[in-house]
Each structure stands twice: as structure tokens, then as C-alpha cells.
Structure 1
Amino acid sequence: MGLFTFTNRTALITGAGRGIGKAIAEKLAAEGVKVLCVSKNPDSCGAVAAAVIAAGGKAQAYPVDVADSAAVKAACEQILKDHERVDILVNNAGITRDMLLLRMSDDDWNSVITTNLSSCFYWTKALLQPMARARWGRIVNISSVVGIMGNAGQANYSAAKAGMLGFTKSMARELAGRNITVNAVAPGFITTDMTAKLSPEILEGVQKIIPLKRFGEANDVATMTAYLASDQASYVTGQVFAIDGGMAM
């Protein structure tokens, strides 16, 4: 039996092929939710869906470039034919193109803004009507602690993640009357393949500014996301939950 209550729900998770997105898909599937795994890479989202099915869960993979509005619209039309509606949307897909602003190219800026922020708009808009008709929905946007604090060399990423927080609060106000809750999770430094690329010196320096003196795990973010997507979180909306070991407090 799972930690949380879900009643015949279907969840779509973007960026589900690795890291935090993969952990969220696995967590929701373990709670009995049917998970739709979206990633630009068909191999990675296919592997996650296959692993969920092998573990006894329900899953389907959809390879989609989340930054391509036309591709998202077409995918959502097919998804709604296949599954009638998506009850839970987790906007998790994200990339980094770190660079000091004076050296940052237009492409560095635009690719991060489109993939991390505009994709939230594309997916939410495309999947919203069936949620609204059903008068039940959960939208969880995976932002970042740098959207709260900022970070040198990440003006594009910080701006996108901060934008997600404004989007979250605006959608929470717009959709509350339809019984759709919208919340954001802001992870700090989480052990993933992204953080694995950092040098030992950077890792040591980061741990010094985290009150708990360690990195989090992807499952920490997945557990909060599962709570926000569950029946238990019916009176929680428009909130930002930092999963960061106290870094941004």
C-alpha cells in the first residue's frame, strides 16, 4: 500500500527519462498511478516505462521535444485519444547552458527559456480542458532553488526557474475554481547525472552552504511531488516547496 491516495489517476511527467523525472515516474507508478513518460530521447523514456511495467506498474512512453510547441500539441492530441485525460501533469523537463552573461549567446538563453519555461505553457495549455471538465487536476512544476536565490553563471536557468514560480501562482489562481491545484517544487542540489559532472572542489564548496551538509536524493523530490499530486493535498495550491537541505531559508 502506498503513502498517498490516488483513485484511478493518469500522470504525465516531462523529462522522465532520467534523474528527478525518472524518480517521479517511478514513485507515482509505485503509488498505483498510470504514468506517461515524456522525453526527447525515445530510448530513455522507453526504458523508464519498460522498467515501470516490469515492476508491475502501468506506463507508456511518448518521445516528444518539449520545446517544440507544434510537437507538444500533436502529442497531446494523441495522448488524450489514448487516455481520455491526464489528471496529473508534472512539468519537470529542463536543461542547462551555464555561462557568464557577457559570454552567453542568444541560443544559450533561448534554448533554456524555451525548454524550461515555455514548455510549461505548452503542456499545461494542451492538457487543461479535460482536467477542467472533470473538475479535478494536479499540476506540479519542478522549478529550482536558483529560481529563488539566483546563481552566477545561470542567468538563463535562474530566469526560467523563477518564471515557473510566477506561472505556478498565476495558474493556481486561475484554476482553483475548477478544483485544479498548481504547486511548485524547488529542488536544491540533488544527486543526479547533472551534479555528477561537477568537480570535487565545486561539490565541496556547495556542501558548505547547505545547512544539512549533504546533497538530496531524487526520491526526496519525488516524494513531495507525489504528495502534491495526491488526494491528501487537496487544500494546497499556489505554494513553492524548497527541497534543498535548508539552503534557501
Structure 2
Amino acid sequence: MSEERLQKIIAQAGLCSRRKAEDLIREGAVTVNGRVAQLGEKADPAADHIKIGGKRLPRAARLRYLLLYKPRGVMTTCDDPEERRTVVDLVKAHIKERVFPVGRLDFHSEGLLILTNDGELAARITHPRYGIVRSYEVKIKGDLSEAELARLRRGARIEGKLVKPRSVRRERVTPRAGNSWWHVEVSEGRTHEVRELFFRVGHPVQRLRRSAIGPLRDPDLGPGDFRELTEAEIKALRKAARRSGAGSGRGRNVR
């Protein structure tokens, strides 16, 4: 096997994303043949002894790509100190490779979530630079007035940064129940951003379901169901990340 950058080798082993691997190298946690590695260094995983925190880097695992419908009341983590059920618990009895969730979907939300051990692709999906669009179906208390809708579309500062939805449209109103449903698209991927946007205009979210991640959709999946991504879906996801990153202007100085 030819030499490759260390961060790529670590990501391909399924331990973490490439960005996290870079952090580990900077922190001095990675050694190659007994020597502390430097960022930008290359190695041959078949010939060199690569260790992280003193432990030998495992051989690259088979890459797995799962699409899961996360139910409400499940943690989007690999483990939970309070011993609540996690998304990994839903799949671990069926696959032998260690996978991790890509991005965030909070405890009370539901819908589509990717689990994989491809750290490089995971980093592209989650990094704001690539602008992968996530679509949500949102049930709120009451209905938005035109002024409130205009405010929501202008966005709000969340975690110190302006977050704006890419699109918002009303799906339906149920006056007897006193609520309405909305279709929202965002690309920032910040924690609770959709809930926070509606809360800022005075309409708390009652239910939130992620219906699409970039080109990925599957209306046939129910809570707790999962399946492997097809080769065509993986290819489409990679293409969406490359296309979004090239055109977004994120990560560059743009006037």
C-alpha cells in the first residue's frame, strides 16, 4: 500500500473524522514507529506502526453507510452516561463494524440520520463549508403571521452566529388542534437551530422530523428502521458535498 496522510489513514480506520484526527496529531497523541507524528506527515498503514494514545491503530474496517430513522427519545451518540438508548444501540446487533452518527438530531426529534465509519465523508457532510441541506417537517403551536414568517426567514443569532433557513413554507394548518405544519430547509447543522428559530418568533416546536439529508430520502423507513445506503446514494451524497463546497464560498474570504 502506498503512503497516505496520517489523518486520512486514521479516518479510514473508522476511529473519528479527519478533522478530529488532525487534532489528535497536533496534540501529540499519534506516533509512527515510536516517534511522535507531525501534522502533514505520511505513512504506510501496511508497513508502519501507527499508534493513538499508545494503542495500535486497527486495520481499516469495511466502510459501512447506514440510513436510520431515529425515533424520539433516543440519543444521537455512541454511548450515554445516563444509560439512555442511543442510535448505535439500534444497529449494533446487526453489524460488526463500529459506526458513529453523522451530525446532530436532538433527543426529542426524529427522522433520518446517517451512521458510518467513513470519517472523511462524515466530515464533509457536517462541515458548514459544504452546505449539505437538511429538510425538516415541523409542527408548531399556532400559526405564523406574515410578520413572524418574515422574521423567521431573516434568521437569528445562535451560538454567536447568524443562522438563516434556506427555505420555509407552510404545509398545512389544523385550526381545531391549534397548530400548523411547516417544511424547513437548513444547511448550518447547529444544535437545536430549527427549534430555536421558531421559538424566537414565539411558536414553540411540538414535533420535528428530519425528512431528507442532501439527496437522501426514504418515506418508507419507520422509527427504529435502518438500511444500507446504495452505491448510487453514496455517490450522490459525495457529489452533493463536492458541489456544495465548491459553490458555497464558505471557508474563503468573500466580499
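What follows is calculated from the coordinates using simple rules that are stated; it is not laboratory data. A quick note: this is a predicted structure, and the numbers were derived from the prediction, not measured. Cβ atoms are built from the backbone, for glycine too; each structure is taken alone.
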For the read-out log10 I(q)/I(0) by the Debye sum over Cα atoms at q = 0.10, 0.15, 0.16 Å⁻¹, a value of -0.57, -1.14, -1.24 was computed from one structure; give its label from 1, 2. 2
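Comparing Rg/Rh (Cα atoms, Kirkwood Rh), for residues 8-55 alone across 1, 2, which is largest?
Values: 1: 0.92; 2: 0.90.
Largest value of Rg/Rh (Cα atoms, Kirkwood Rh), for residues 8-55 alone: 1.
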Give the label, chosen from 1, 2, of the structure having the highest value of mean count of other Cβ atoms within 10 Å over residues 216-223. 1
To which of 1, 2 does the computed value 20.6 (mean count of other Cβ atoms within 10 Å over residues 144-151) belong? 1
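Assign the value -7000, calculated as helix-only ellipticity at 222 nm (-39500 (n - 2.57) for each DSSP H run of 4 or more, over all residues; to 500), to the correct structure from 1, 2.
Traced to structure 2.
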